[in-house]
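S.K.: In structure tokens below, several structures.
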Structure 1
């Protein structure tokens, strides 16, 4: 318990202390601090995903979705699915010992499937309908009322995509995020406990964060200062504060990474950790998984633009070069400190770069993306190579060190490099229909709010959910099962027969 509290203190320091207390005490929300009618979090074409229930433009006929945007979003949805099945499965699977390979693949496959079903039953409605600033309602439970003719808002006025496409795209985010957590407690947690935990965490951590960061009424609802105030009042809590998260730095990576840390403490260390060899059984598969993650991430980031235009291209370019820069900086850091650059280090650097550029990819310029990539890897490398062992927790596949820490850095760096003076895209004024004035203090305050909220919410939900599951069914397999391997004891099969 003391270690968990110590780590939560460390996380809070990272989330709230990186910028300092210069303006935290008297800062005002970005939407209020910026010039009238400016919504920094709603930059045209480069903002966070809009709600699919925005009111269509008042015309004699219903809006017709653009076929090019629709086709792109269908492909982006497929690409994000590729990230999880098989990308994440192979990346994680190669990193564990041979006797646990299939267990990781099974966990990834089943979590993605389970979350997809829950998303259709209630997840989409809770995340992307109105209700209150923290979570939506059940008006679209079971996808009620959504038809092939239903449309969802994008980030340009008068531009729409089919609501089914928007719902499916967001489903893939909701499905892959819980799957990221399994790397923290790999090789030792009961399969039944994993599934139970994922249901609780998805419901009480992921859905509220998605609503708080990404829910708003869409650009067509903003025409003047009065309508802006209405949209702000109806939006998610962090969206209304002006937090920028293009594709999930807070909603996905910090959220999942913090949950992984709490789980690593509560499940405990693997038997033999620090005494027995626990090297990856197939770095070849890990490299294949990392490559699939990189390819699929273009759908994750560029798809979050919701339109096939220049800003989608910007997000794609930034994703490409930030990841390359992070791969290089991790490899050279390792080369300098350990004498040899490793394939595992290169793959880890690529993932760190992908994580860090996720919240920033549609807001920053290419040079800002390169800087983010170059800086994130040494930070994450220090966390996984030094801090983890200093504190003594067994985050088996470094979910916290890469996803949470990389996500925190990326979220804060977004607030810096969105500045047009640094090559960023700025923040958009939907009333004046132009980029508004950048306010560093207000924007960074909003980013810190988002990071801190993700940390506190995920840690709290994870701790309570794991406690409940531990009492009801237990978290960990027996020592005998763990030594034999989860492939045979939990699933009755083996990955290899040699």
Structure 2
């Protein structure tokens, strides 16, 4: 290998043609027509200059990548190289298309092993992101296939390459750069005898692609969470309690938070006035406040421009007692969620029943899920929400002992890792000596992340002081979850063995 003084990535120009022609002749020794004509390169550079780049070593072309933008609907099924290039005239290039299509990429043999090809692929990916295209696609050659064509179909050959039973220098490299085989193209490239005229349509998806819309959109990628670590204390009446509620919402909204999250049964202090009743009767009296509180929270969500998660409150429907909460969107809409797994104490003391509805909620900050306390200890629920597209899981909880809190905390952190999402838990602290079955509370509100390089190594984004009334505010970046899904050290969602097991929701 020659001594390397400099390596540069540069746009290809017409003046580079003679170097390019010589390099392609060396790179494709077994091809009938190994190089492009000068008029064709001129057309490419004129139509789409930023799509044509070269790697130069010591100011000499060592590799090149050529591409166009296409309307992918026309080419995401069977097509030939001649068709996708418009008979080599590039009439298929559409500046308003949705997919970057690679039409050529090579590195000279003497420079292979320096990861120069990776630089070219990385450039294409960055270009795709900058142009807000859906992804990158191309027909990949399988140059070693001719050695196995008598015994293997193209599909069998690709599977053996995927499982490292066969080496294919081109396909191996492309798959290692996150390109995934979609289908086999027949009679793709004329004269490609090594591939027996077959190719593999390979795709890389741009996780940052945003669909264009004529209507304004305000979906955020960096979301600010405001968790309220609520102090249980006596209140004179509902107005007194709601004054404290509004104080927290006002304060959190002044930090421009997107969500205000209350704990489970934050309104329990109002049961004090019915402490002379039995526990089942007292909590049913408390349930009479639920509709009023929800309506007031919705009004606060609108006036303070913040999405409010009401924690949970008792609710009686058809004379049956549930533990439910409401998501009050800042646009005025309201969604209901409910606790599915009630604790043995909730059943024994109050006669509470578990709900049956679980789903993700669309918000102006993306898709979220909400699980009330004990529900987070059942991993199936988090997985169901994850498969529905959840990015943030909120867990309002109430635990009386440190043992109970540890169960919620550890299970919530597990949900963040296994579902590649953020998990925010919000609990209450203090005690209510004049409310039966609500004697004391232990909590430390937290925001958890997956454990990978883009996140804190211990998976904790933010944590409140234990057993102290306070607000915890933290920013979470949704784009980091997309990167984790594609490039994480481990990929929990992708690596699920759905060939062995699956999870179904009975509805």
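S.K.: For the read-out Cα extents along the principal axes in Å, a value of 94, 48, 43 was computed from one structure; give its label from 1, 2.
M.R.: On the way: 1: 68, 47, 39; 2: 94, 48, 43.
Comparing all candidates, it corresponds to 2.
S.K.: Between structures 1, 2, where is distance in nm of label points 7 Å out along Cα→Cβ at positions 170 and 242 highest?
M.R.: Evaluating distance in nm of label points 7 Å out along Cα→Cβ at positions 170 and 242 on every structure, the highest lands on 2.
S.K.: To test your reading of the models, identify which of 1, 2 gives -17500 for helix-only ellipticity at 222 nm (-39500 (n - 2.57) for each DSSP H run of 4 or more, over all residues; to 500) when calculated. Intermediate values should be presented prior to the final figure.
M.R.: On the way: 1: -17500; 2: -8000.
Structure 1 accounts for this read-out.
S.K.: Okay, moving on. For relative contact order in percent (Cα under 8 Å, 6 or more apart), which structure out of 1, 2 has the highest calculated value?
M.R.: Comparing 1, 2 by relative contact order in percent (Cα under 8 Å, 6 or more apart), the maximum is at 1.
Here, each number is a calculation from the coordinates, and none is a lab measurement. All values derive from a computational prediction rather than experimental measurement. Cβ atoms are built from the backbone, for glycine too; each structure is taken alone.
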